[in-house]
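S.K.: Below: a set of structures, written as structure tokens.
What follows draws every value from the coordinates through simple rules; no lab data is involved. Quantities reported herein were computed from a predicted structural model and do not represent experimental measurements. Cβ atoms are built from the backbone, for glycine too; each structure is taken alone.
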Structure P
Amino acid sequence: MKTRHRIKGLDCPVCAAKIEDRIKKMGYNARIDLPSQSLIIEDGDIEEINRIISSVEPGAGIAENSNVSPVGRKLKILLLSCIVYIFALITGRYLHGSYEPLEYGIYILAYILAGNGVLLKAGKNILHGRFFDENFLMTLATVGAFLIHELPEAVAVMLFYNAGEILEGMALARSRKSISSLVNLKAETVNKIAPEGIVTVPASSMTVGERFIVKSGERIPLDGSIVSGETWLDLSLLTGESKPVKAGEGYRVVAGTINSTGLIEVEATAILERSYTSRMLQMVEEASSRKSRTERFITKFSRIYTPIVVLIAVFLATVPPFFTGGNYSEWLHRALILLVISCPCALVISVPLGYFAGIGKASRTGVLIKGSNYLEVLAGIDMVLFDKTGTLTEGKFGISEISGHNGMAQAEAILIAASVESNSNHPIARSIVDYAFSIGFKKEDFLAVRNYREIPGEGVYAIVEGNEVALGNERILRGLSLSSSPKGRSKIYLTVGGKLSGTIDISDKLKEDSKKAIESLRGQGLASIAMLTGDSPDVAAAISSELGLDWYQGGLSPEGKLEILEKSSSAGCKIAFVGDGINDAPVIVRSDVGIAMGRAGSDAAIETADIVISDDSPLQVSRAIAIARRTRSIVFQNISLAIGTKALFIILGAFGLVNMWGAVFADVGVALLAVLNSLRIFHG
């Protein structure tokens with residue numbers, strides 16, 4: 001069984017990766033979600049795992065229900081070490097020479113204060129036979145600097161390295177706020193309607209079908225449907241939009257939204273663990289386990305890179321002076337400078353931090369991305385394919401016309417249709433049932449239905465009063481010839497006993513921001529924007545023309561959608577598919593990036609999607625692409641900055657043209673610049 005544990009004192013992506021690797025080598029199935037500071041493990045020895053965590057990152061460990069961050073403690077130590085360091089700089093000129101041991105003592109105190117974490121980790125790693133990491137590099141370089149009397153430079157390296165870790169922790173904390181806001185949306189209690197009156201109970205105790213009230217100003221605790229009352233809902237914490245939404249009887253509310261005005265009575269449609277907020281929180285918290293190709297490459301690169309750098313430094317310290325007869329102290333100094341310059345901190349910190357920031361930024365705008373790998377792929381998308389119903393259109397169907405055929409009256413046709421469709425949750429099915437209620441039918445009037453089965457992309461089949469009944473699109477007609485629907489309408493066909501018995505014209509309307517969404521995508525330079533729908537070609541043509549799509553395909557089964565997507569994919573296109581229904585799940589899985597509508601979407605679509613749009617707005621697709629592209633751009637800037645600067649300074653250092661202060665800039669200075677650059681993602 002999987003369990004989740006909070007980790008205190010861990011803000012380092014590199015350390016988190018090392019801890020995860022160590023735990024997996026012990027045979028445990030575990031992963032660390034750094035943005036939420038959580039360890040997810042399946043049947044593990046918690047005490048042993050806690051020892052592993054503390055051995056890699058001193059001060060870190062498992063702490064139930066803890067949100068403790070090491071940033072505050074580190075900041076205090078940094079300030080204290082800075083004071084001691086400044087005191088050493090001031091007094092050093094007077095102590096040098098006659099009081100040199102005292103001078104060393106003050107600098108060593110500042111050094112230990114600033115670098116105690118690095119020294120402790122390096123020492124533990126050496127004892128366990130693990131030499132080649134950034135802690136070893138920093139320790140080797142700074143101890144060497146002390147040996148050649150580069151005291152201020154040695155302490156400065158540790159000070160700036162510590163400052164970089166603190167800034168990194170603050171940046172991660174900022175990314176974490178987006179997730180923490182989701183955590184805070186989860187309800188603890190519910191005002192349940194019980195026979196004895198209103199009672200406050202734990203949200204986890206509620207079951208589907210039970211009713212509860214939500215007062216003005218309170219947060220809705222569970223997904224449900226409004227039974228009575230009217231109100232305005234604040235969806236801003238879920239969608240990032242401050243515009244309130246009017247809701248009344250029959251409106252489907254989601255957990256986490258705020259009831260701004262009136263008192264409402266709600267019937268629960270999901271338990272707490274399956275409510276919208278809980279599912280979205282789980283998806284976001286699992287995002288860090290799905291790393292981008294760039295992150296995986298940088299992690300592997302740093303493991304190979306570090307031992308190579310150490311070997312080069314040893315070569316530089318020993319071989320040139322042996323053959324040239326030069327001063328060993330001078331070449332040792334150059335080798336130490338090379339070690340400081342070559343530390344891969346800027347790479348291993350800024351790349352995962354950039355993706356954390358991108359996912360955090362997206363979640364603040366209502367786009368939940370399940371992993372940095374999907375964020376990376378989304379940045380390279382050149383084709384977006386949309387489903388129609390519930391994605392580009394509202395999915396709120398109205399019945400515009402009913403016709404009976406072969407002697408069947410309109411009322412009888414709608415009664416049979418509603419009786420069958422009462423077994424389905426499809427939006428069209430709900431509209432038919434609601435229409436039957438609106439013209440006077442009641443639930444008890446519905447006919448008995450047996451052998452009900454639903455075929456995605458086609459329709460439903462059942463036995464009603466001994467007759468075979470089929471209800472769906474033209475695929476159920478088996479060769480019958482009929483006139484097409486008016487433009488913009490879908491026609492539902494009813495057959496009873498193999499004969500056409502009725503037709504129902506269904507109308508749907510575009511979402512208010514669908515056109516703007518297509519225009520926004522067009523401005524991003526995508527190669528193609530299209531629609532794949534199971535609706536009739538005439539309806540698809542009308543929608544496509546209104547939106548200005550590049551092309552469309554109507555009358556498609558789920559297999560037909562999949563076939564078209566695979567043809568486009570084989571032609572070299574990187575494709576994002578946006579859908580919401582259960583029949584979209586296969587296409588969402590097969591696409592390079594699958595995007596699902598979070599509120600109206602089916603569980604199958606949401607679970608299989610790589611990205612979930614919380615407010616169901618198609619405009620969020622272009623916003624997600626913009627965030628992905630900006631994130632990729634900033635990550636590549638960081639990589640170029642780190643590699644370019646280090647390559648230049650390594651060459652200069654090998655020829656003795658850079659001192660230890662230059663090395664400090666090339667390492668810690670570049671790392672700080674990369675971290676600050678990553679934070680720009682939040683302001684894009």
Structure Q
Amino acid sequence: MGPLLPLKSALLWFLVIVTAHVTEATGTAGRRTNLTPYETGWGSYANVTQFRSRNTSGPELAAGPEPGDLAVSFKVPTLDGEFSYRPGSLRGPLVVHAFTNKSGFLECLWSSESSLTSLVEDLPDSTQVLFLSLDDSAVSDALWMREQLQRAAIHRKEVLSRLHFSPVPVFALGNWIPNVLYYWGCTGHNCGLSQAVFTSKGWNMPIVVKRLDARYDWLMARWGPASYSLIDAGDGCGPSASVMSAVAWVSEGGCSFFTKVQNMAKSNASGVLVYSLPGNPIQDMNCVGDECYSPLSIPAAMVHQEPSVAEALRFGQLVNVSFQTTPSPNFFISIDQQGALAEMGWFLYPSFSFINWQAQWFDFSADLHSKLSRPAKVVSVFDKVIMQGENGAVATVDLPLDLTDSDTLELDASLSCPGRRDSSCAQWDHTVQLFVCCEHLSPYCNMELGRWITAFRRGIGRWLTDVSPLMPLLDSSKCTFSMKTVPWAMPWIVSLNLRFSVSNRTGNLVEKLRPFRVTSLYSGGTFDKNYNKRYQPIKFPIPSSTKKVELFAVITGHGSDENGCGEFCITSHHFLINAVYNNSRIFDSAGTALGCAMRVKEGAVPNEHGTWLYGRGGWCDGLQVNPWRIDITKQLNISGFESNTIIYFGLFDGRDPNPTQQPGYIIMSSFLIFYK
């Protein structure tokens with residue numbers, strides 16, 4: 001960030017700056033009569049800036065600003081002086097947020113105390129945020145936004161130095177930011193203008209108001225395209241027979257949002273519109289505690305009370321309501337540590353936490369780039385190859401001949417989308433597995449080497465997974481790798497490098513042990529009452545040269561029975577050795593509200609579609625599945641005179657699973673790794 005200019009006489013300075021920018025923009029627009037596709041009222045795209053692809057060495061006119069293009073320098077007046085961005089000038093990412101008072105989502109985002117507190121308390125130290133306004137009221141918007149965050153930052157005032165508020169409206173900035181905001185315009189959950197449209201006989205014009213739909217993860221029913229009758233149902237804290245097949249018009253207060261929606265659902269309403277009391281902002285309608293376990297099947301939203309609507313209903317006039325989403329500029333864009341433009345993803349609900357999570361991922365990505373710069377022998381397996389269908393992505397590669405010098409094997413894997421926007425990414429989350437075969441007659445042929453879970457409509461995932469114990473699987477100089485998911489999944493673009501390196505052990509007293517044998521143990525299956533009946537104890541010998549034995553397992557739970565198993569229930573997985581030593585892997589974060597959001601710092605892709613935040617059974621959307629490794633050497637009779645035994649079993653709530661419907665399943669690869 002460049003130096004901040006000394007603070008001027010606030011109001012005079014705002015007016016001078018804003019007037020100059022608006023006059024310049026207006027004059028420019030007035031001189032133009034025929035606009036090309038890239039001349040959208042903010043000046044010619046080619047004249048504003050030239051975005052450069054990271055794959056080119058010099059400036060090149062792009063078809064449009066896309067994620068991954070390098071951002072160029074810009075300057076923006078702010079309440080505290082001039083904010084200046086130059087490539088490489090910031091030590092971390094920059095988030096740009098464009099506010100508009102036309103959005104119910106943004107109104108709630110900025111009026112929620114928990115949302116404001118999350119930004120000032122949890123914004124990573126590396127990140128700066130530039131706040132803009134899309135409206136003519138940019139001066140008052142900037143003052144209000146700063147006041148809101150100053151009040152919230154009473155206990156962490158240092159964060160304010162990284163928050164910048166511009167009084168210049170977006171349409172008058174005169175740089176590339178407006179072009180990107182409008183070119184990336186969207187109608188997603190956290191952008192676009194969600195609206196309720198009221199009509200009534202005798203009105204000359206429909207009344208259009210902003211709305212905020214209830215939490216997607218609570219009420220998944222969506223408004224249809226039909227026009228509904230609107231019926232006043234008081235505060236909605238009791239049933240109302242009059243709302244049958246209509247949208248219930250209820251006031252906030254008196255009972256919880258859940259109670260209102262539940263009562264209207266029992267009254268066979270088609271939906272619920274909760275209006276805020278005078279002076280109150282639109283709120284995030286959500287369930288609380290045990291309410292969340294009671295399914296409700298009608299949509300609901302919150303709006304401001306509209307006097308004309310209230311008056312018409314009070315006098316018995318017929319009022320109809322329909323619902324629409326008007327496209328808008330994007331409200332959130334960003335520049336990562338490498339200086340590239342980046343999307344911010346999907347905000348499930350109005351909270352600045354989603355900015356924090358994206359910023360955390362930027363920090364993770366920067367750290368990953370640092371790790372990838374370390375010395376290693378790199379073998380390229382896939383380089384932006386399409387993975388789809390029964391076979392997925394398949395490649396046969398030659399391995400280096402001198403791998404005996406390496407004791408570390410890492411999988412550098414990435415999953416991107418057919419296009420450069422998240423909108424081109426595959427829907428739903430799927431398991432991706434990497435299998436390897438180096439000798440078709442080898443017992444190691446087609447064993448699983450790595451596992452990942454795809455992100456839900458986001459294409460930024462890249463991970464580094466240590467699978468060093470499985471190096472014996474690479475038992476030839478030529479190996480075939482297969483990376484695949486379910487054949488009906490939409491395509492992913494995969495890249496995979498094998499990284500062979502030497503660990504950073506120092507000193508002569510540390511004995512280097514190398515894995516030399518892998519023994520396959522148990523796989524998973526349907527998680528039902530017969531799950532554990534299929535497993536029998538395995539007796540295994542200890543090779544004479546063995547110095548260490550490790551239990552290595554990759555376990556994930558999927559599907560959902562009446563208990564949410566195995567994706568959202570707490571399951572435990574036990575490997576009992578010699579009838580004495582119980583080695584347990586417990587998925588205790590499964591089903592928690594933020595279990596996977598807490599793993600963004602580990603590389604979990606944030607701000608996906610769906611309920612990516614929830615904890616899951618051993619996995620998260622958009623993340624590698626880390627192997628579980630336990631040193632079991634001391635649990636074994638390693639002399640070679642007596643055999644050892646191991647048995648696996650999986651439990652739900654401390655008991656054998658016994659679902660009554662749609663049992664889930666466990667995907668598992670488990671091994672014994674012998675070192676010498």
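S.K.: For distance in nm of label points 7 Å out along Cα→Cβ at positions 124 and 388, which structure out of P, Q has the highest calculated value? Mind dumping the intermediate values first?
M.R.: Details: P: 6.1; Q: 3.2.
When distance in nm of label points 7 Å out along Cα→Cβ at positions 124 and 388 is computed for each of P, Q, structure P gives the biggest number.
S.K.: Still on this structure: Here distance in nm of label points 7 Å out along Cα→Cβ at positions 340 and 540 was calculated and came to 4.0; which of the structures P, Q was it taken from? List each step's numbers first, then the result.
M.R.: Numbers: P: 6.6; Q: 4.0.
Structure of origin is Q.
S.K.: Moving to a separate point now. One of P, Q was used to calculate Cα extents along the principal axes in Å, giving 115, 63, 44; which?
M.R.: On the way: P: 115, 63, 44; Q: 93, 65, 48.
Attributed to the structure labelled P.
S.K.: Kindly point out which one of P, Q the value -4500 was derived from, the read-out being helix-only ellipticity at 222 nm (-39500 (n - 2.57) for each DSSP H run of 4 or more, over all residues; to 500).
M.R.: On the way: P: -16000; Q: -4500.
Considering all the candidates, the number was obtained from Q.
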